[in-house]
Structure formats: C-alpha cells, structure tokens
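Once you scroll down, you'll see the structures, which are given as structure tokens.
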Structure P
Amino acid sequence: MLGSYPPPYGGVTVHIQRLKETLVKKGFECHVYDFDISQVSRSEKDIILVKNPLIWAIRYLFSKKEDIIHTHNSDWRIRAMVGLLSLTGAKTIISIHGESLKNSTSRENFIKKFLVIFFLKRSSFVIAVNQGIYDLCISFGIKKEKIAVIPGFIPPVIQNGELAITSKRIQFFIDTHSPIIVGYAFKIVFHNNQDLYGIDLCIDLCFKIKKDYPEIGFIFILPLIGDMNYYDKLNQKIAEYEISNNFIFITGESQFMPVLIKSQLLVRPTNTDGDPLSIREALFFGVPVVASDIVQRPDTVVLFKNRDLKSLTYTTLEVLKNYDTYRNRISIDQSENSADKIIRIYEDLINDNN
C-alpha cells in the first residue's frame, strides 16, 4: 500500500492502518510505503519510509516485488506511476478518498488531465469512497466492472485502555462541561479560499449556542496545525467571543475515539469531503452527527446548508433539544466492513493470475 501511516492520525492514515492490520490477521504479507515526510524513521520492518516520492517511484518501477500495488496517495504523479505499473502486468488498485481526482482533472492543464485519466483507466481496479467520485470516474470512461463504491471506514478493534482519556486537562474539561461537541481536522487546509474543515464555523457555533447552553464544551481535535497564522487568528476569535472556557483545541495527541465516545455530538462543517472516518466512527459509537450538505452523507447524518452559520446553529440546537430522538435513529450494519470488500477484490485479482 502506498500512502501515509499514523501517527499523525487522519482519516486515510487510519484506514491504511486498519486495513493493514486486517490483512496481516488474514495471512497476507503487507508492506506500507509511507509518504508522510514528517516521519523521521519507522521501527516496523514492513512500513517503509519514502523520503523522496519521485525518486522512489522511478526505482520502484523496476524493482517491485508485491503481487498487488494499492495506492491511497492523492498525488496524481503517484497515481500515474501506479497506472504505468499496470501496463507491465502488475495488479494495481487506486483508492480515491476525496476531491483530489476532481481537482486534478478540472483545474490543471489538458496534458495533466489526459495523463491522470489515461493511467486511471489502465489500473486494475478503482475504489471510490462515495457515489460522486464513482460517477466522475464513470464519466471518464472507466468500466463499471473495474470500479466500486467502498466507504473508507473500517471498524476499530478496541484494545485494553485504548478508549481511556490520558490527558487530565481533557478529562477535566469533559467533566465540567455539558453538552460536549467534538470536531476534527487532520490539519488546517483551505479549499476555494475557505477553511475546508470549517473550524471558523465551529467557533461561531459555540458562541451562538452558549446562549442556550452556558456550560457547552466544544473540543476540536487538530493533530497537525499546518497554517500557524490562521491558527492564531482562530484563537484570537475565541478570545474575542469570550468562549476560551468553552472551546479548546487538542493538537498533537491521538485522542479522537476517547473524546468521541464521551461526546453528545460530532459537527463536520466541511466545504468539500470524501467519506470521512470521523462521521462513520461517530455513528459506529452511536453519536449523532451534524454535517454540511456538500456531499452525500450516511442516512442518519443531520445536514445543514454548507457555510451557512444560521443553518448550522438551527440544526445543532434541533439535535441537542431532541437528542434521544436523533440518537435512536442511528443504526449501523456491522455484518461486513470495508476491509472485507477490499480483500475480496485482492483475492479476485490474485485468482486472475492463476
């Protein structure tokens, strides 16, 4: 698998980690080529750090040893390399987790768009995490038998103590506030010159609903900060709203699941999206979700109008005031998860060689 491996923890990195763990349990040998350049070293022998992706890609073209190459990387050049490998007879899979395909085929030059589509069509299989990505791939001429919609969520296998909150600061915040709302972003990112994850909207929301819930606690988990100037502006807004006692950031810590299960609500105000792990994880644990209507969401997610604070505030208050009703609507089919479906694709590709 080509991608990034946690830490830091994000939707795609956790997907790769859980898929790898499932593969190993089922007897597969799995190597992860880690493209996260922030990692200095890896102790696990089957997780290989890639410091220079382009040099690595050229070498890998002539030295691949795996039966199946599955990329989760959003860089179009890595996807092109994987597509090129398929021309040598290798079994290749490209997973598309977000808007990267749309961006690389609508905003870039014609030659780049041609190459992206050309190599995508020549991969052995394409996995789209939502229907919109699937439809886009079909419009490019990818055959229906070579593509499937498979959400990125793989249920966690809970280890002893994994759901314990290790930070006294976080535990005290949860104990002294109610209700608890949680938000998540891998790092600060902008899309169409807007805060992609809607962190600014979360701060505005906390300020608005404090009038109805004076003890509201909003925890926003941000493993990587990214844009420090914008982060400082967000903290300045929190101070100006006088909600420093109600809104906190958690940075650099892996505390999403422990905080999530102690929260009453997850808010996901993104202005673009794929199939985020945070939403699936919340529903898995029975936590209601309020999210933007920018993409198709799971049925029990409560939607608000994208980038509309009034709509977000109204929807959040509606869920909190009728909490039991919304929580009881959540129903998750746990009979099969995404890992099972992906492994079935692996097995089909391997059997094609026999």
Structure Q
Amino acid sequence: MRSKLRLPVFIITALILSTALVLGGCAAEYQVRVEASPLEGGQVEGDGVYQGDEKVTLNAKADEGYSFAGWEENGEIVSTTEIYEFEATDDRNLRAVFEEKEEETAEDKEYEYDESLPEEIKEWINYSREIMLNQSREYEDTLYLLSTFGEKDTGGYEVEISEVNENQDTIEVEVKYTEPGEDEEKTDEITSPYDLEIVEDVDTPINVIFEATGDREHAPELHGIDWLRPIVAGEEDIRILGPSPDATVSSDFVIEGIEHVFEGTVVYELYDEDENKVESNLADGGHGFDWGHFTIEPAVGEEIDSGETFMVEVFSESPKDGELENVVELEYTLE
C-alpha cells in the first residue's frame, strides 16, 4: 500500500506566509534624520521612521541671533524654505543650516547714514530725540522708520530696530529697548539713543506698526499728525509745537502740542497781564499710551486787549491725587 506524502507543519506554515507576502506586498520603511547646524542656531522637527511614499514634513526655526539658510544634504542645499516637504523613498540625512546674524548697533547705522541723509531728515531726527517715540515718514519716495528713546541723564540706554517685516499693505517694525541694570555702572553723560531704518520703493500710503521687545512692553507712536515737528517748549509728557513762547500772536491763534498723559486729557488756563485767570478748559489728545496731537484756542479776543501780554498755562492732573503735572507756561503778546 502506497503511503501518502506528509509535509512537516513548519514547512506548510512558511509556504503560507511567503505566499501572503508575495500577494500583499511588504511596506518599506525609511529613516529620516535631521539636525541643526550649528546646534545653537535653531530648532528642527520631523526626524523619524516613515513608511514608503509617506509624506515627510521638516520644520526649521532659527533662534535669536541666527537666520535660516537652508536644508543641506550631502553637502548641497536642497531647499531654502523653513518647511521642507517630500515623500519617503529612501533613507535621508539632512541638516538645517543656520547663520549667525551680524550685530549692527544704532551707532553703526548712525555712522553709515549721516552723510547720505537729506537735511530735512537729519533735522527731524535731532528734534525727535528729545522724547521716546516711534515714527514713520515718507520723503522723496523713501520711507524712514525712526525710533527714539528720549533724553537720558545716564548712559546704558539703547534702542534698536531689530526687525522690519514688509507685507502687502503693512510694515511691522520690531523695536528692542535696553535699559541699564541696577548693578550696572552708569556714566554721567546725557544721551539720546535712536535708531533709523530706510525702506526703499514702498507704495504709500502704508500702515506701519511698531512693537516693543526687550526692557519695554510698549512702543509709543504718534497720532493726529504724520510726524513730529520741532518742539518749542514743554515738560516730560506735554510738548508744545507752536507758537514759540514770547511770540506776538493774533486773536485767533492756535496752540499746537502733543501729549502722553493719563487718558490724553490736557488742561489749559488763560491769565491776563495782572495774573487774573480768565479762562479754564480742556484739550483732548486722545492717546494716553501713545503721543496724541492736541490744539488749544484760547479766548484772547474776548478777554485780552491788543498789545497786552498774557499767559497760557498748560498742564495735566495726576490720576492719583489730582496734583498738577507737566506744567508748561507760555507767555505771548496780543498784536
């Protein structure tokens, strides 16, 4: 009697598995390795094991003081975008290359620009340096971005326009403020730090937004007028743009100024030559956190005689106790 052929169980099992692999296929896996170069230059994401043809997304983000240069593989740059996408078809080793930014101080920029700046822009910088303010000004098809820290009685204060981002209808300006530390040795010199950036070929009008970093949380801007004009008198948070003290004025003259006071409210009082108060009223700049433009129209035609000397006192009131602050005395003569 002929015996039946019997295959061992393990051979049958192996045949079944082999058949399944042939029919169903075996998904390949690929290793994607990424690193930052230099390590302190930034952060990278996306390394790992991927199935064949799976979408891979790499992301690189530069740390402060560095900028992203590109993704490098085998000594060649394969992408210059921070987000690099591809399908996994092979093992890959990539480096996110970061470059250290050159440190450029406000003093460097001042030296670079001084000789080429128009005289009008130089004058604008000079009188703007009295106060802490951020401004933009178009002049001869060029946009000037100016950040001033105000007059300081010691050294150690710095302001820097650290980044300018141009969008379709907006320019975002990052301003870094630095103040001297409590334990830092201070000089006795009076300083007025500022920084200037020039943007060429900008379609205007365009919205410019300033944002503060560093030792300040807010970058004050100017509202009500396009840019600052020469300051003729003032105190810390109230500045007068005109007329100059001791001027001869007409009965319908207007005092212009800018304010940086609580709720933007300025008080003024009119006194005749005998120091009698003949008028008291308010002027509203409207921008307590920023600098706001205000106007005052004293009623001199009704209360002051021609040829008489009179005084307008402009001030703010403390929100805590009502005390007078930023008192500016302006003496004029009515023509």
Quiz item: Hey, mean count of other Cβ atoms within 10 Å over residues 225-232 derived from one of P, Q reads 13.1; which structure?
Solution: P
Quiz item: Thinking only about relative contact order in percent (Cα under 8 Å, 6 or more apart), which of P, Q has the largest value?
Solution: P
Quiz item: If Kirkwood radius over Cα pairs in Å, for residues 81-216 alone is computed to be 17.4, which of P, Q is the source?
Solution: Q
Self-check item: Answer label among P, Q for the case where helix-only ellipticity at 222 nm (-39500 (n - 2.57) for each DSSP H run of 4 or more, over all residues; to 500), calculated from the coordinates, equals -3500
Solution: Q
Quiz item: Thinking only about volume of the Cα convex hull per residue in Å³, which of P, Q has the largest value?
Solution: Q
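Where a number appears in this text, it was derived from the coordinates with a stated rule and is not lab data. Worth saying up front: this structure is predicted, and the values here are computed from it rather than measured. Cβ atoms are built from the backbone, for glycine too; each structure is taken alone.
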